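These are the structures in question, set out in turn.
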Structure I
Amino acid sequence: MERKFEGALADLLPPLERELRAYAYRMLGGYADAEDAVQEASIRAWKSFDSLADRSSFRAWMYRIVSNVCYDMLRARKRRALPEEIAPAVPPGPPRTERRDDLPWLEPYPDAELPDVATPEATLRLRESIRLAFVHALQSLPERQRAALILHDVLDWSVTDVAEILDTSDAAINSALQRARESVQRPETDVAVLRKREADTADALARYVRAWETGDFDEVVTMLAEDARLSMPPWEYWIGGREHVAAAFTDTETWSGPPRPGYFRHAAMRLNGAPAALAYIQIEGAYRPICLSTLSLDADGKIDHIVVFVLPRYFAQWGFPATL
């Protein structure tokens, strides 16, 4: 009897794991948190699997369990944030305070771990729904509103299905959706807009990487929006305004000497639905992982937000070498 039970769960759960992790990430804002949430949900499912009478409802059942796990995790700690929500802007230059690893910072998520979808158009919409700006905005919502918005507006569950997953009424879900939409702009769905954004972001990233690897930041300065921001968790460090961001890029103290050719190398990947760069810095004859950069563009194709995540521990986990 126990072996049959193990086999049934083993057949049903793996095809859902990627979409469940992406859901948990949107809820929690942390890559490791999303993994932990799905692992805990799997354990809970294992313990209560015999209570599931209708196997056809397994997907909704798992979403209910993951939602409850996420609720528990969110109640146990503060929401994940970016530096601009924690502290005032700093002058151009390097971080001058201690790292704040005690704070729950927003983290990126690799596209390689997103669920498979059927069409190129669906891929574009999936990437849009995992954009860093959208996930960041979700973190400001109460738990129930956050779950309802993701399940209904992103994952296309009906109001009745969402109510069942979250163990509440249709009226409560409609109310939660209305309040959530007043606070968070829903992801773009127009395919033409998404294709242009994709091309603009890829071009901006190529130019950005070229500037870092050649030590010439003049081109990057022309790419910045007037109100551009630079954020760098885990420090309480962010800079606002094009001139200040440009000054930070070219500050000799920031990079242990003036920007110069050969000091950085980059590996390309996709994070949060957009091209991203994993930066390696030259130390003692080898290039070692240091940070991950994500770019957000405004409607005019200008860079309006650069987030530099100092998370070298994820390089190897995401399949990139420890040194170049």
Structure II
Amino acid sequence: MTATARTAPRIKSKARPADRVFSGATMAAGVIILVALAAVAIFLLAESAPALTGDLSNVKGSPDSFWAYVAPLAFGTVWAAFIALVLALPLSIGIALFISHYAPRRIAQVLGYIVDLLAAVPSVVFGLWGITVLAPAVVPLYNWLHDNLGWLPFFTGQVDQTGRTILTVAIVLAVMIIPIITSLTREVFLQTPKLHEEAALALGATRWEMIKMAVLPFGRPGIISAAMLGLGRALGETMVVAMLLSPAYVITFVLTSGQNPSTIAGNIALNFPEAHGIAVNALIGTGLVLFVITLIVNSLARWVVARRAAFSGAN
């Protein structure tokens, strides 16, 4: 190789106007997202500041301080969403695996369409279904749980015979987030390299062993991401909580009693229309707490996904 060939200048393609426009538009879109997030955070901080140190004696519940006011609401938010995720995640993974690896093609297409359609149902419809159908139907189950598992702290106390408990809310939330988790995990499972699946089957693995060795390790980051998206939907749900619960400002792990902790979103929806003065600031302050909880959950999910990406099986 000659010296001239080694020092030949690199040829650069001339940037086209369309490329510059597209690059500028995408950068502007990214900046808008950051500006909008910062604007929301600044608004929440500014409007909630009076409630953080002010007198909340006129606020519903007459809390001693803002943190005493928001603690039961934050607990109820995380508790209901956690139960919903525990109920929904195994079902969602099972449905996604059935659609992607077990069901015949035509049945898989129909089920996939039904799952996607279920995700578009408004939350108020789920709330009506929970009040009129689910709540009365689960009362016998709650009585059985109390009679047979009453020694557990989750089923102590008197059972609410209306069925409108935090567990009923969690079941409805689970039904709402199942389509989200199922749709995302189904797409992840379908992206599993065929060579990995065929190699496992060629070595004599059964279909379940192939799924356990190839599909689930490959899809683990996607499962975590889908679960966090579903959890985010459950954390911010408003109508179901507002319609189903008669909330109280308590912290309790009992799932079947009439004393139920409310959620931040449900409390804002129920009390904001009649709030005035510092009560408005207190409600906005609870919104700030929900904002922080959601940010922490999503950041944790991103960290877990990034940490597990190298072991997903895609390499």
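Here, each number is a calculation from the coordinates, and none is a lab measurement. These figures come from a predicted structure and were not determined experimentally. Cβ atoms are built from the backbone, for glycine too; each structure is taken alone.
If mean count of other Cβ atoms within 10 Å over residues 71-78 comes out at 21.6 when worked out from the coordinates, which of I, II was used?
Computing mean count of other Cβ atoms within 10 Å over residues 71-78 on every structure in I, II gives 21.6 only for II.
Hey, Cα extents along the principal axes in Å derived from one of I, II reads 66, 43, 39; which structure?
Considering all the candidates, the number was obtained from I.
Quick check on the output: 16.8 is mean count of other Cβ atoms within 10 Å over residues 47-54, derived from one of I, II. Which one produced it?
Answer for the origin of the read-out: II.
Tell me which structure, out of I, II, gives 0.30 once FRET efficiency 1/(1 + (r/R0)^6) of positions 111 and 295 (r between Cβ atoms, R0 = 30 Å, to 0.05) is calculated.
Of the structures listed, the value fits II.
Kindly point out which one of I, II the value 1.2 was derived from, the read-out being distance in nm of label points 7 Å out along Cα→Cβ at positions 135 and 231.
Label of the source structure: I.
As an exercise: mean count of other Cβ atoms within 10 Å over residues 127-134, calculated from one structure in I, II, equals 20.8. Which structure is it?
Considering all the candidates, the number was obtained from I.
Suppose helix-only ellipticity at 222 nm (-39500 (n - 2.57) for each DSSP H run of 4 or more, over all residues; to 500) works out to -14000; of I, II, which structure was it derived from?
This value belongs to structure I.
Where does the value 2.6 come from, among I, II, when distance in nm of label points 7 Å out along Cα→Cβ at positions 183 and 271 is the thing being computed?
Derived from I, not from the others.
Among the shown structures I, II, from which was the value 28 of relative contact order in percent (Cα under 8 Å, 6 or more apart) calculated?
Of the structures listed, the value fits II.
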